[in-house]
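Read-outs throughout are calculated quantities, based only on the coordinates presented, and are distinct from any laboratory measurement. Note that the coordinates shown come from a computational prediction; the quantities given were computed from them, not determined experimentally. Cβ atoms are built from the backbone, for glycine too; each structure is taken alone.
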Structure 1
């Protein structure tokens, strides 16, 4: 039977080689190990996400107890040490001795005896001193303190400190390190939220309605993988964070309208829009990834959505002949840094850099510009990103409006539920933050094209 720690090490080593996102690599490798037990699968998941989430702090500790610089260590050995230290510091149910011994055994699989001796000695040092491991002091370098103690890249902490107070920056880091609940959206084409909640109660540890979205449920500790639950297989819900659900509410499409979902991905917002349209009208979905669109088709079938057509298209080009001037609404859920969803995808912390934000900004502006001619006069263009960084939010809005005087920001407050707090939707902008709203970090605005529908 596959061992959780070996599997976790394989996944972390693959991530280091930049061969995909954490979710993608985890899913692919676990699918290859069909015989892995539920318990081992759960431990693998905890180890991979935990080590990725706390990598900066783990590396600081390794540096403190090792004479060998990190840059000179074999990456696989470094990951073995990370796995060991994570278990010692963060997994109370695993005895320290087991954390050390299993890490040493991992080291023996592909290293000479002196390396396993090094692993053993360093981890035993951590066990002895775990209650007094030194961290950088808060003064004079608060950014470095947060970077190590909360395990974030220094550039991002410095960026947040330049924009927010110390207290809010610390709260943002802390919230991004929390393990979020699973949030789902009821498929009202098949069931009500109340009936879905009742149906799911035996399958989860806790379940409760979301505060703002009238369709959402937050749940913890499902007794089986989500895809194996009968309610999922019946098409009664999709996994979707509450913030993403609110984006579709801004659009508020009506039955019979024609919608373009310009970067549809796997179709979370696509299906929500179809629900709001009561499966009447037409939704065209674009994506440059044919495999994603194939999965989207399968997902629409599971949910009973019948009004969606797919089209492979790269929005780096202007869609000259694609139903120009025919859409009531266009949604651009744009490619972005993903810095608003770090709590769900901790590998994002280590994949993005400050210089990437400018590239995302330019691409978002290009994609918006390439979509403007597809709208009817009076149509609505909705822009959304799972980021709250100013380069991908306000700067994009400002640039778009400056270059397209026939568009104006539209206030959509009346479309949002009364449970929505003013701080979430303000100045015609939707902005959600994990530390403030217990949702993913999202930004969205609606631009209205001049004229009448």
Structure 2
């Protein structure tokens, strides 16, 4: 029987959705080992044993996989962000493509869906947003990234997934915070003030929003001064905001924003449409890949110019607005009020007159529309990681659209929801994986459904 602290020689033969390599002991037990690659032969130390599986760490790399490469980040082994910096990008895309296919085959039970080739992207400097957690270490405020499966901050501002200016701006803010002795927030005690340094930049516009997430507004004057100093030093800053989050929670943002300098919002362009962004707006963090993702969604929607499109979980309206030139009417639904206001403003700013947006829970709004006998031709859904609830899916089915386009950030829940829709008469016709977060474990996909027996 395998026990904690045992050593085993393993060949890594697969990868999990979390990016751990998978090997098997001589008696067939699965062992999950981070920072390994398919083809590695390793000596593994067992660190946790469960009933049918266990976790290990590399003790010695006996035979390295041909997929292996040197990480170009000094903290990648400690940080919980990048899962795949130790393998080539080609190998990473292969792993992610297989994860999507396996989810639809194993969880959805689909065997014959046409899968299109995964769409890869740039592996560095692609993020338009950074949220640096702040903590006190050795008597000073530091910021960086959480280590894997913890809220221990690994101090580092130079992440190459983000534009170089983000790291410089974060360090500038830290230097001021330490000079003025503004206390970092402590999650365990609830003491301190500064929780996160949040930076957002328009990929096409270059406009930057600097946001300080704080427990209270005690240091409002100091943060206003810091914002003004940052705007003087760094080109592109158009907005400095303080977000108040007094709750003892892991949720980053609070409900109240105070503009300290410049504008309340910044602007960018997505799929040719001007987009206004507040601190609370959902916006895909990889703009270049998001544009490819949305164009794929538009292709799957097969719009000819007169269709009514229902856009559930619409956020700031980015998907619906990108579809608006080819649709007769867009109806967007979103639960966050600020995002709905952004969506309305974005429609007005782009001269889009065929779009309307409603605030509320996606399932309840879909049910309301179904009860009002509204019959969209196409429904687009871009749900959170937990996927759609049955109320939402049932309401979509009641509206009887010709096609459903699902954009998902979680292949497992996408496959689950695809199976449910298939049982209700909507067959999946195409699936394509998209890598919006290179070097991390995340992968998105787009799925096209058509109503059978039209």
Structure 3
């Protein structure tokens, strides 16, 4: 049954926290899934949320905290002691989640938390994960996994698996390694149960040796592409010597995909930093202002272009009626073209496509669109009995700006990608402003020529 946090339930919880009715709080929360508890904590004040976390069982508290937004979680942890973080949260996290949370702590506090962990192996795993560069497979992976030796029998492997399974919450597959811990292959549980002829069968005879793996320094976007390409829910991670060091599961990849989508959406909207509704006004202004200034500069330049062609507007003031049409069409076509290219780059579909081939394809699409739109506006203007000079000006200018906007919209994200800059920048105010300026310049240039011809 879907849980819905009502206003009355929220007020009741807040009242219970204020009055210290611990049993009433636990009675309500005990019926909820940890993710719903996390959503509830998100609606409480930080002090109220900390109070509730201290009441919860460690495993429940840990799962609930993971459901919080990263910024909220970071502020929440500021008010918890190092011991509370270690015993209540970190000891109940998988290594990858523990490393993510530890990365948000101040350096001194993170060191204190590590020192307080009872499990030295867990502390070592977290320290290792924190050493990997952010945005790589090594930083994303978890250390918990089940591995067996290739030269083990099925009977021996089952014993080893039972011992390791205590540390692994979800078992997706069994990893097979050689005597030096080098990655050998994978053993699906189905093959273990049905492919072995006897318990004396060697694992290397029933495992799959063609399994794909990724290096620890592989970019997370490539990890996402690999999982999509090979349709797997978990990927083994190896070091440069092919030793098995961890695994990446589909839920971690989903988090990355969501973060990437949010980042690209914000860039396309002209927001240069990762912000959300809870951030302070100054943080939001700092993220938005650079692109607003670019748009302002573009508007000033556009006004200067209009001023240069003031004489054409005196000759036929009706030219001003079509300025928004030209600018809007140029911006729309540019955003459409760049959005398709950015999507292709993100999915890997354009990773090995020739730039000129992509430009030529987009220009063919733009050419057909330009012919249709140019002809349509020409017919409309004739039907409205506009002058020949104005009709030809609008049609030719519209035809031209559609082609040029498609060219810019395709070329700019491809160029940004080659320069290792996020191509999502191209789908926002950058391309729109550029095409607005070029569209108006084209419109008045064509108008100058047409009015000279028909004068």
- Task: Taking 40, 26, 13 as the value of semi-axes √(5λ) of the Cα gyration tensor in Å, for residues 64-231 alone derived from one of the structures shown (1, 2, 3), identify that structure.
- Result: 1
- For structures 1, 2, 3, which has the highest computed value of mean count of other Cβ atoms within 10 Å over residues 32-39? 2
- Given a value of 3.7 for distance in nm of label points 7 Å out along Cα→Cβ at positions 80 and 440, point me to the structure among 1, 2, 3 it was derived from. 1
- Task: Assuming 4.0 is distance in nm of label points 7 Å out along Cα→Cβ at positions 240 and 296 as calculated from a single structure, say which of 1, 2, 3 it is.
- Result: 2
- Query: mean count of other Cβ atoms within 10 Å over residues 136-143 computed as 12.6: which structure among 1, 2, 3?
  - Reply: 1
- Kindly point out which one of 1, 2, 3 the value -20500 was derived from, the read-out being helix-only ellipticity at 222 nm (-39500 (n - 2.57) for each DSSP H run of 4 or more, over all residues; to 500). 3
